[in-house]
Each structure stands twice: as C-alpha cells, then as structure tokens.
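Alright, structures below, take your time with them.
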Structure I
Amino acid sequence: MARFTNQAQLQYGNVIANSNIAVGEILEVLSATKTAVRNTYGQSDSITYIVSIVNSGTVALNGITLTDNLGEYEFNEVALVPLTYVSNTVKYYVNGILQPTPTVVTQSPLVISGITIPAGGNVILAYETAINEFAPLGTESEIRNRVTISGGGITPITAEETIDASSDPILTITKSVSPVPVTENGTLTYTFLIQNTGNVAATESTAALITDTFAPILSNLSVSFNGAAWTEGENYTYDETTGRFVTVAGQITVPAATYTQDATTGAWFVNPGVSTLIVAGTV
C-alpha cells in the first residue's frame, strides 16, 4: 500500500498560512510472490521458478511486463548474472488455464511482456533457469533474485526468492587399469580416482563405499588408499571365488572442493577434492 502526503498554502497580502498535512493511501490491486521449486542448488543444476500474480481489483490489467534480474550481483564494479534463462520454457496460466506463450523480449535480464491479468483473477508464470559459472558454490553462498511486475498503469511491484548453495559432498569416480595388455600370471592394477566437487567433505558418516567385480578374478590382493595400506576385513572385503570387491562403508573419505573466483571475469572455478584407491593382484 503506497502512502502519499500533500499540504496546501494560503497567501493573502504579506501573510502565508500552511494547511495541515493530508495523508492518503493508494490501495495496490496487484500482489506477487516468487517461489523456487527447489531451495538449494549445485553446479550445473536447473532451477524452476514460479511467479504468481493476483489482481484483486475490478478491472482487468493489460500490457503487464515481468522482469527477472536472474540474481544479478556486483563484482569489482561489474554486474554478474548467476542464472541463465533456459529458452522456450515459459508456461503462462490465467486462472489455472494454460495460455499461448507470451513474448520473451530479452533473456538477460529476463523480460516477458504481453501479460493480461483478469479482474479478480490470477496469473502464474513458470520458467526454468540454469546455474552458470557466475554462481557462487561455497558454503553459505546464495542466489537472491527479484522479479518486477510493471506496466498497465500500475505502480511496479516486486517479489524476491533466495536459494542456497547445497552443502553436500558431490562424488564422482573414474577407474583405470594397467598394464594393458597384462601377461598371464602377471600383476594387474586398478586405480580408482574419487573426486568431490561439493563444498562439504565426504567423511565416515557419508558412508561412501566402492563395489566392483574383477574379471579376470585377482588373487594375492594388495590395496591402498591415499598411499596407506588397507587390511582385508577392516577396510574392505574380497571374495576370490567371484572376484567381488567391496570397501567397508565409511572408509572412502574425500576432502571438500575449493572454489576460486577469477578476478577479471568473475567466473567461479572448482578445484575438486581427490582421493585415490589402488587395488593390485595377480591375474
């Protein structure tokens, strides 16, 4: 609700008299909310936003425009945008009924025009965005973005939504073998590279484990993790009749990634945490 004030002045001869200050309010007929379908994000994630606009007035509002700043923030006096609008994802509903797609004027900032909100009705706009290289990923990082609803002779209104960077380990694994080829009764070595691009370390409580079935089956197994020798039964189990190898849950730990922001471009780079498991045996 917008408040306004004004004051009159009466002048006669050399006398000036001021009136009292009159105070009024303009009742805004539009209200808006913005909601993210998920409240956390990670590298390369997609985030869907839903903007709900309600017209409590008795007159339909035409020519309304939605502008989303896509989380724009300033870095070294440069505007960076951590979200990228995904083309052709806008869905436009009036009173719950899907309508023809409105016009996307620009993609950054995202500007959608040609919106009509019926009297006593509502509009929902849903669209997808992608996390890009300008999104901060460290612990306690966030993306706060704002939509502005304007046009149609109304006082512009805004709505905001904030999503937080996920605080979880994000693990990947790569397996390699050497030598290739291996001689009969020779030693074959498998190397497992485990990387963590998340901002939280994978600890014993993460209960990560690796399973594999070696073919050909290996004998006389030797296992090390990050250079330290492992013991069968304590750190892993192995069945020489089937070749099935399983690490004990929680024995695989990986440090958290670190993140650096380019001082010139503002882009974030991920330096993953790394652990290495090596398994060697006789073919």
Structure II
Amino acid sequence: MNALELLNSGSYKLQKQKIKTHRLDSEILLSKVLNKSREQILIRLNQNIKNTEVVEFNNFIQRRIHNEPIAYIINEKEFWSKKFKVNKNTLIPRPETELLVENLIKIYKSKKISLLDVGTGSGCIIISLLSELYNSTGVGIDVSSSALKIAKKNASFYKLENKIKFYNKSIINLYNYKFDLIVSNPPYIDKKNIKNLDDDIKKYEPLIALNGGNDGLDVIKKVIYKAKRILKINGKLAIEIGNRQSKIVSEELKLNNFRIEQNIKDYKDNIRCLISTLVK
C-alpha cells in the first residue's frame, strides 16, 4: 500500500464518522507514523508504506474515530509556532490563548519582569512568553503533578529550565512572592455545562482543567483574590475567561482594586481575556 491509498483509506473512515477535518487528520497521523512532515509525504504519495506502519496508522485512525483529540494521539500540539508535548493530563493549548500571549509580549517585550503562570498545564503560556521576554523569569504552578512533568519536559526542550521554576501547588498556597505579572488560563466552564461539551473535550481532556465550579468562577475568583496579595503595585493580571463572563469578572476585578486595561476578543468576537492593573 502506498501513501496515497493509506491517506484515502484513513480519510474515508473518519469522514464516515462525520469528522470534518478527516483529510487533515489523516495526513497528520501518517506524518506522525512516518516521522516526516506532511509536505514530505504529499510530494511522494506513491511511496510504499511498511506493514508495521500501516498497522500503527490504522490504530491511530481507530482512536480518532472514537473522538480522541489528534493532539493526544500524537502527544503534541503546536502553539505560538512551537511544538509542545501534551497528554491526557494537560489541557490542549487553544489558538485563543495565543491572543493573550501576543498582547503580553507587546506590553513587556523590552522589560525585565517576574511572572507567575497559574494552572500552567503543558507550560505553553509561560514558555512562549519567556522565549521572547529574554531578561525575564517566571514561576509555573499547577495542582496536577502529572501536568507539571509535561511542563518541565517542554521547558527543558526549549532550554528555559533555568528561567522557570515549577511548583505543584494552588495559588492560594503561594507565599513570599511579588510578581510583575500573573497570567492564567483557569478552568472556567460551569459545572452543569460540562455535559454539553463536545465528546473530544469532555471524554478526554482533564476535568480539573475544565470545571470552574457551579458558576464557572470558582478558580477565577481565587486567582483574583490571591493576585491582589502577590502582585506588585501596578502589576498586571492577565486572565482568560469564558463566554459571557466578562461583566461579572470585570466587577470582581474592580472590587479587588484592579483597573481593566484591555479586553481581548477571540476569533468569534467574544471577550476571551482581560488584562488589568493592580492600582493599590
């Protein structure tokens, strides 16, 4: 069997299951099996594929048929033009979060700061920031020790292990620090809405990284409360939020002496991130 035949077979099976990205998914999975770029495969579609590789590819296709995310099948997700290791213990990085990274790099590009990443997961946010904020250092925390193992591997891969310290703890238990910037993509989905998520999210991604409690704001409120105590005056809190949460989160920020500086909208025109400054 050659590459074209295998791609067509995989794409057909995925299409039957109404997976919209069937062709792309098939190409990505074959790329992983052959350890070649998609481009390398597409210019040599007549290349013969070994039987062992066909078996591995078909196993990947079966996992995708059951709605397992591509990122977990290949243990990798691109974010901010970097490849990050991910697994079932880490939330899959989203394009919307890149908007937060982009805006923070614009603010701090030429500055030397200390930053905290709350709920660091794969480490994609803090690693992306510190790869471009050359004079800065940071701390990444997460309540999942399994997620931190992945974050540490990613930091090591990008040679940032000397700029980032990782701790297995909640922000509530963080003391004796003063940061210039706190950034967080916390769990913000209302507990009762978890069941309405797509299967590839609710069946595979870590619940601890999704469940924001009864109103979706449990962790967000903790982050805001603690940020007031461990940020320097005029330090910034940059936080990702859910749909229709901007008004109530803005009010919570103002009650805790934060001034809203920027609302960042996602690709669907929803306010997805808030950047605020601690004023006193």
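What follows is calculated from the coordinates using simple rules that are stated; it is not laboratory data. These figures come from a predicted structure and were not determined experimentally. Cβ atoms are built from the backbone, for glycine too; each structure is taken alone.
Match the computed value 1.87 of Cα Rg over 2.2 N^0.38 Å, for residues 95-238 alone to one of the structures I, II, and report its label. The read-out was computed on structure I. When Rg and Dmax of the Cα atoms in Å is computed across structures I, II, the figure 30.1, 118 traces back to I. For the read-out Kirkwood radius over Cα pairs in Å, for residues 39-134 alone, a value of 16.0 was computed from one structure; give its label from I, II. It must be structure II, since only it matches. In this comparison of I, II, the computed figure 3.9 for distance in nm of label points 7 Å out along Cα→Cβ at positions 7 and 223 is attributed to II. Here FRET efficiency 1/(1 + (r/R0)^6) of positions 247 and 263 (r between Cβ atoms, R0 = 41 Å, to 0.05) was calculated and came to 0.50; which of the structures I, II was it taken from? Considering all the candidates, the number was obtained from I.
One of I, II was used to calculate helix-only ellipticity at 222 nm (-39500 (n - 2.57) for each DSSP H run of 4 or more, over all residues; to 500), giving -12000; which? The structure behind it is II.
Of structures I, II, which gives 5.9 when distance in nm of label points 7 Å out along Cα→Cβ at positions 47 and 255 is computed from the coordinates? The read-out was computed on structure II.
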